[in-house]
Structure 1
Amino acid sequence: MKKILKDTLSVLTGILLVNIISYFIFFRWDFTHTKRYSLSQVSKNSIRQNTEPIVVDFYVTEDLPQDVKKLVKEFQSLLKEYKSLSNVNFTINTIYPDNREKEFRATQEGIIPSFKEIRERDLEKIQKIYCGAVFHIGNNKTVLPAISFDTPIEYEITRMLKQASDTIKPRIGFVRGHGETTLNLMSELIDELSHLTNISVVDLNLNTFEDCNVLCLIDPKDNFSPYEIAQLEKYLAKGGRLFIALNHAIGLLEHPNNGYINSTGLEDMLEKKGLKIKNDFIVDNNCGVCNFEQEYGFLKFQQSISFPYCPFITNFSKHTITYGLRSMLLIFASSIEQVKTATPYIFTPLAQSSSISGVQQAPVFFDLEKQWTQKDFNHPHNTVAALLTNEDNNSAIITITDADFLINQSAIDGHTDNITFALNSIEWLADNSGLIQLRNKFTTFPVLEPVNESSREALKYLNFFLPILIIWGIAFYRYKYYQRKRENRSHPGYID
């Protein structure tokens, strides 16, 4: 009896100690293939290098739907992981906006509520849900207004840490003087870049770009002079890095309704390094829908049609820049090919058109009523974005044959990764720290894969008959076992 009591007390003491230790030290094992529940090395380094105290005010509605509860639990677990690695004071305050005063406070802090339709038995209601956080890192304050399954939570937290701890930010220069796209037309890109970089407008003729970590050339329309090309070559020779987005293929959907090629001189510079932009238009069966104004007599109306000249790009290489990207929508893109040169630049394709795609040599006449066939898509997997790297001087060039995809993304398709590709490219060129790998790391939960009808029927009958067969099997085994035992007992001298 004493032994049983002693063992019971030992077990209870062990459980108590484990609970006490787990309260102060948070850890968990991650057995997922993608390690989605583990902090990346860049996040671990950022939280360990941070010297400022951190206070997180987490505003969350108390009574939540089940799917949102899972998201909240993962966010809280992620915060605890950061806290366990932090070398400074890390405080997490959970605030439930359950009255008007707290709701007003949440709104004042910048938390945006969402509204979700909830069905309970025979009733339907609209629930207001608060799920956002305010981060105070030293004297800096940053808000995550709404946390959802589309929020790259680890990226946002690590970005805040780097923003607070990095005193010297890389400088990004946007080249001007050739009709390039202005910054106000790329507001989403500029807003995101401004968190971790210093942005400026530069002129190749004034030598104001030499201290830039990255030069961006977005949609130049005029030719670059030989002096400006020489300046870019000089910049690259010193380890400079370029992000080039060209509207090489120009499409006019109004009069005269044709497409032509616009060369700026950058194409020749790139070809000498092993990247050739061809004078063609990519057409893809996997394409976007465009609205065109049609006229019938005196009537005018908008018509939506699938437009193969606007390819949906879903084929990405396994590179840090394209990690996690799902799709991009381009408008009038040209194909890129690798050519052999004597330079040490290494060519890496980043994005390609689908397996049902083709090219049309410029000039092109757009027939909006054209009936597309398989013969039109006879040149699959055309490269639309590529990377050139030079290990000798650490220079690099990223080129994409469309620039309009950076302008007014919401007008194109709010679900594409257009802006993300540009951000990843520029951040990779500016600082190859690995932070961009987190931009597309979302909180996801495993779901059952869909099965066909025959498999569903087989599983249904298996679920029904398998337990019965198991019970019959056990019963038959026990019957034979006891039958054999009775037979053995009938034998003289048998001892059970």
Structure 2
Amino acid sequence: MAWAATASAVDKSIHDPGKPRLGINFSHIADWNTEIAFVNLLKNFRPWTSQTIGSNQWNDKRPIELDENGYVKKLLPDQQVITVFGSGEAKYPAGEYLFLFEGEGDIVFDKGAYQVDKKEPGKWIVHADPAKGRFDLIIKSVNESNYPRNMRMIIPGYHDKQDQIFRDEWLAPWKEFQVYRFLNWAKTNGSLQVEWNDRVKPGIAFYSTDKGVPLEDLIALCNQTGASPWLNVPHQATDDYVRQMAALVKEKLDPKLVVYLEYTNESWNNQFPQTHYVTKMGKEQGLSDQWYAGSFYYAKRVIEVMKIWEEVWGGHQRIVRVAQSQAANMVVTKRIFENPELSKYLDAFAVGPYIGMNIQEGKPKDTPTMDEFVSMSIEQIFEHLFTVMLPNNIFPIRMQANYDFAKSVGLPLVAYEGGQSLTIITKEKSSPGYKKQYEGKIIEANKHPLMEETYKRYFNYWKDMGGGTFCAYSSMTSYGAMCFGIFWEDGQKPEDSPKYKGAKAYLDSIK
């Protein structure tokens, strides 16, 4: 294997990715997620669903005629449309919402949105309570020449701050975090974006679509807090898309900040469409006729993307150029770095060194068997983490081995994701009911005070080893089979989250 010379580093007077820093991956914008970042709650509502008036069918799958911002221009005969928030475990703040809109139509609210006071045209007060159910908004008819648009659902307490983008309560725990990774907000995994015109633009009704949150909002958040954005270029993006994305970020990002830049995400992970895409492209371009053609194409495209950004920015002094690989698969990593030019265009190598403990059929190394897990107390689960998983697996394999590799190619090691990943992944067919019966133990462990100690040991090893920027995964999710969120419900106090306390202790130690 031919290794490149040490990579040129980003301007250390601005930001050194090799120094310990703590970032956060923000979670999904969705009607089912507990995280509510925006003052305008409508951004989290589900995209429109078509229904037949008088029918009990939830979705009649008829087309909906929308304008460029996703507002309903016209309805078919006997058609109404519905959008909702508060599915599953998601809860919205109870109180009075300020509903603002332009245009005319028959708009009604239902379930948890139990009362409407129509103050004046386009300015209503909606009383809502999650105890009464989901927050439903229904449009039964529209004035086609003046249809309802520019809708906003202002959270209680923000009626006089309706132009503010982000909720103060949501942002407070993350103000001290130094990097914000927008993988989920930008809908990077499986992105359908190819041309620049495909991207989501400011003014769109919902951020829960397959296009995600406008780049302008991501930059605005970083400019407000001083955190550096970590951005992912969609896997199908054309050169023109890459160039225009670079130009927009250069224009709008605070010049005191750097941007972490990646091409796609987890190009090696077969559960994501981008993995199949890079494999196909690698074969089509004659890089290999084997399954690992994707590793070769990924490396090639990373270089192309970085060159375009450097051209637009006039250098890479404010760009932390990142390539990533699978933390526990050095074979994939070495294939990616078979490209002798790759290291020259990078400032960091990234992995996702999760604290894994997957309960599954068989006896995977370092992991309890299904029978052993049944009899384990919560305290015994943590004892297993402390005495087996962390010292025998996570630290030497997912951290130290990757640190040594990164050092061998002249790069600092950073983490694009990381945190706990305790889960039950048995197959229902072979072990019926097992997951449902015992996943409560996983949830309990994630809320247990010993999770704080787990995070402290985890992050401190990373720091002592020499690891750089670490973006924890993720900010907030309701707890089920996968408990990735540092917080698990809106309005939760930081002192009630063991993960947050562990992460904050690390953050305080590296300031």
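Each value in this text was obtained by applying a stated rule to the coordinates, not by laboratory testing. Bear in mind the structure is a predicted one, so any value in this text is a computation, not a measurement. Cβ atoms are built from the backbone, for glycine too; each structure is taken alone.
In this comparison of 1, 2, the computed figure 13 for relative contact order in percent (Cα under 8 Å, 6 or more apart) is attributed to 1. Quick check: 1.18 is what I get for Cα Rg over 2.2 N^0.38 Å, for residues 149-356 alone, calculated from one of 1, 2. Which structure matches? The structure behind it is 1.
Looking across 1, 2, the calculation of distance in nm of label points 7 Å out along Cα→Cβ at positions 453 and 485 that yields 2.6 traces back to 2.
Look at volume of the Cα convex hull per residue in Å³ for each of 1, 2: the largest one is in 1.
Comparing distance in nm of label points 7 Å out along Cα→Cβ at positions 61 and 325 across 1, 2, which is largest?
Looking at the calculated values, the largest one is 2.
Looking at structures 1, 2, which one was helix-only ellipticity at 222 nm (-39500 (n - 2.57) for each DSSP H run of 4 or more, over all residues; to 500) calculated from, given that it came out as -8000?
2
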